[in-house]
Structure 1
């Protein structure tokens, strides 16, 4: 691990944020054109360093509202992994979200801001770059922007379904009514972006210089494309691409005993700020330690107990549901439990130089708290401030890729033996015994535990189909513990989901601005 170089990268990232955000900024409206009065684009893309810096902001600020305020509400609360008494976030728990919900609006605005900033790089760089900047430098930057744009669209299509595909915001400034496009076209657009990135981004090997691992690579694009094919149920392509990434040796499982593992790490170590951009990281958002709002990661503010952060935040806005806690196979053996959930009396030696969880911890009535992405105060965490912390958040990591490989294989896409081997690498890293004949249900449950509080579970539930999803969501325990009994009993709480709940509604203000959202989807023109 190289903590110094990792922090140096974040410092350099801050140095260019002002320039790049001026070049590719976006306000609330997803059709806003990047302003042209805050920079001289003809003078910006003149050196290799400037071109490399052009993509830095794509990993940070435009993602802030989605990651901090929305991703976990959808991924954890709606899915049944989390619960809350907060009436605003509780709407995600009881399927009461409407187009007027402000938190949902932040998902749309934030993700389309990512698209807009990516578009600014993709459409401006080829026209304005100096002739002496090497072509491979230009194409790598374009590939990076396409990976980030693909990631944003992948969230958008899974949350809202049919959506407008915007490839160049400037085309719609004078005509802001934009039709929505079919989900199949959105997936095709995503795949084309990732195929470009596979061909044009640099190939890398993730090593001990974590600074060099920060940005996406050709392998990152291929791994995300494998996941996209999994969602399309093209298991052959998902298996093939996942196999290619595994066999490339670019990424490693952080910890465990597998031949493609890094014994220096562990599952717990994945979520320490000092280990940002470790060899398991495939795509991660690169938050800074400046403490400036939206330049850092705000998840700790929502997840942490009061007093942990060193600031006035630490709001315990979500608790790990009883259902999630009971889904662990063995809370003593499975190292992921300790890394994800704060149990009463648990001790974390790295957190604020030593932190013991209260015996009375009960975030949102769950008799436990959330540990994942809770990293402590600025003095022990490399900097930051309230609602702005420097620890990365993952979009995709190697542990998930192994489970993609396993699921694709067990679904008929490739060698079952190789898929089972990938599945058991993840289990052994967690401290559990191999399963010789895992089923697709086993993979689903393993993904739930492996990725808990990485805001992924909702999408896993929904993609298994409406019959499964409606049954699972309607029968997931979302209640609280009654501590007046010994042992504590459960005040049960369940909510019935309907077909309409499997996609989220478009924000009302977006419909007002763009009435075409209510019209039938229109095929996208790929020419």
Structure 2
């Protein structure tokens, strides 16, 4: 239940700090005093849209803080835990700040959150019925939602939506494949041809680089042999050769090193160079002898490179990425030959998806029919209590399997007969605004009995009724308040007198500004407020006595 609300600089509220009580609480006041402002503030902190006009004139920002006891709200506790917004205490704290520029920030238990999160959490704790709710009932989608909310078959609705999404996806896929079948086949043929040529080429990774290196050697064998043989001759066979000169130097240094040990270091270096010169010369000799002019091999390498370059030019591929391109084409071919691109496979999957959809949609229809009977009976009984004796209410359900939707195959329409002997007609054709208000109130009262939410809010839903009917409404609201919290903005003393608690909304005007305040009424003040509601400005002993009588009955 809602336990406390703090409001600052919201609309015409300067500052309000109010404790909220269990049971039924009535909010009353003069016309224009701002009775609905408190409910507007609660709506905002529960995720309603806001703009800069909600900020009190002259202030920089509006702030609303709402405390909610959730210890008996398992759905809200589970949601907070899932979102990692829970805390050890049983009180959930919601905060909303709206700047004069229209920007908004929100928090749940001190952690920043989105308006979507506020709305999701709010829907688990508070249900708000507005005075213009009968207007929304004119819309067919709202009539369907009314029945589904009363049935509480969310799991079925989710299954229907899920299977519908699968059907739609496959239908779109089938349409795409049908219109693009020619392009699909042409792409398949091209890929198969390309892969056939690449398979015949049998190119290995890095083969082109290896071939280029081999071609360079084969094309320059004579020059390479001449250079290597000349180098060998100069290093080892010429007179004098570099090797023989180093031998003489090494021998001379060796003879003199005993005279000065400092010659040992250069002697070692000369000896090392001599050995390396010898190894280089022998290596060059072996290299020259291994070189062999092979015209056939040269021609083969040249042709192999030409074949590789030709296929790269043909399909405008990077010559260095042919093996990667081959792998990509193999993957694309596997996809194009898979079930997602096969008409018969997609048609089979679509048929299966349709069967799954109609199976769960039928279950949803059966649930709606069963719930419609219960709701129709309850609302019809409530209409009798609200002065519409002989009136009837029912929900018409027509199943049209040719028009599937994410909400099932049912077309739902509220049907009403306001007077005895009159046939049932669509609610939208009910003429009287007063009848619409009472029918809407009857629906809300029955629907509220099914709700398990800890807090219900009614904003002048009793508009258009009075007398004994108003007393019945008050009794039903009080009954609702026995096991949950009910906040009711009302202008009827018959309703207000049935409340467990009574708050009066007042508006004060000065030359500078206008402010709204809320006063918690004690027994004496409550009698005076009810008397005002009964008789107007001049309170007579008769109106006071009637007010006292209404409170005691």
Structure 3
């Protein structure tokens, strides 16, 4: 069967997953899109409540960002909306900035939400411009696990008051305050609400465990609406969500009054949005599909957030649950996402009055079950047995998230990761690769830069002075020095001087042409070449040094 889409008819960055599209994929894409929609639409509405935002904000997040990612994203089956981690960080950011929505005025935070989502998108696009995709992915799995445990515990506890009959959401206030709110909620617990909450949780857990292909979220939403419509649920004290307006999201401009206060949270959300999207994209990629381009994902996710911001959406990222459903239903390309978007548009246009009958406890149960899976204690225990360092990083990050706050946990996690990466890079990796007479060859296993130049200098001197037999010449293999700076050249000159004081001559071999052009501008390297101590190979250097 021939393809229905010509890749030459459009730019390479537009609709990349439709390259070579086949007509026989259409049915699978439609089924996948409908299946994903049954999960992501009610789930996104539930996640909006974490930040005390109107449920339609979650619904809008299933339209604009998903549409933009479908046009630009490289993952064939990933579904992009909001996630529990992103929703929680959004709530925390709004609370920290002092612009959180209240139950009395849920619209008061929407201008700042536009600003926050726009900041997240701009930061992701900035990371794309500087090609930081691989750098962001260096954030350790231990850090991500710790953040997710902190998020899961904070949100799960924050949902308990709603499961008991309270109407406010306290997830954005942190773990400690959420615990205190649970204690207060016990005094006014509503029996009917508790029964509905327990029933919803049982249905979700049972279906998740024994029938994962069945959209449990859709079933509990439909069940909650039917109970509210045809029984005396509301008269028994069960609270419903605020009325959901019908219609398409309208344009809204950002409110810049709290811009500076939103920046730290935007940074944390941008990091987590990319990490989650990259993890999902790689996790669901089939061996026959193209490799995921980190920088392409930065561009697609960033653009999805920038465009979505002006339609009052929450920050967006790839979600594993809906993406897995999408793929398991047979989705072949992002056409499935376009189907999900169409379904979300129909819901927003025509089902507002029906959605308004949804009990708050039903949404809280959906959030509770979703985030409980983030508290991965078995994985933490496994790491304690295999890698104590990763265990302690994850545990410390989680404890910081629970005690100080989730934004602080993300910041500490990023800093810890960078420290560990720098520590690893700063450890000299040197190997003796040959000896001829009193001359030895040393291979520089890592490139030199400002932070590790001194450590490598000391290590080279130590190797040269601790050999079983005296050494009079060191041939340094520097083939990894594609780029040299003044700092590196000064360090090499200092190494030459120190070895010379010990009666050892420094020779250099295999310096790349790009680096040699720069090095020749210094009098030290020009003298090195003049003295015949610059060579094309280590063997040539050993021969010359031992002559």
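Every read-out reported here was derived from the displayed coordinates using simple, explicitly stated rules and does not represent laboratory data. As the structure is a prediction and not an experimental result, all values here were calculated from the model.
Using the calculated result 3, 12, 14, 14, 11, 7, 6, 6, 6, 6, 5, 4, 3, 1, 0 for P(r) over Cα pairs in 10 Å bins from 0, in percent, pick out the matching structure from 1, 2, 3. Here the read-out was taken from 2. One of 1, 2, 3 was used to compute helix-only ellipticity at 222 nm (-39500 (n - 2.57) for each DSSP H run of 4 or more, over all residues; to 500), and the answer was -12500. Which one was it? The structure behind it is 1.
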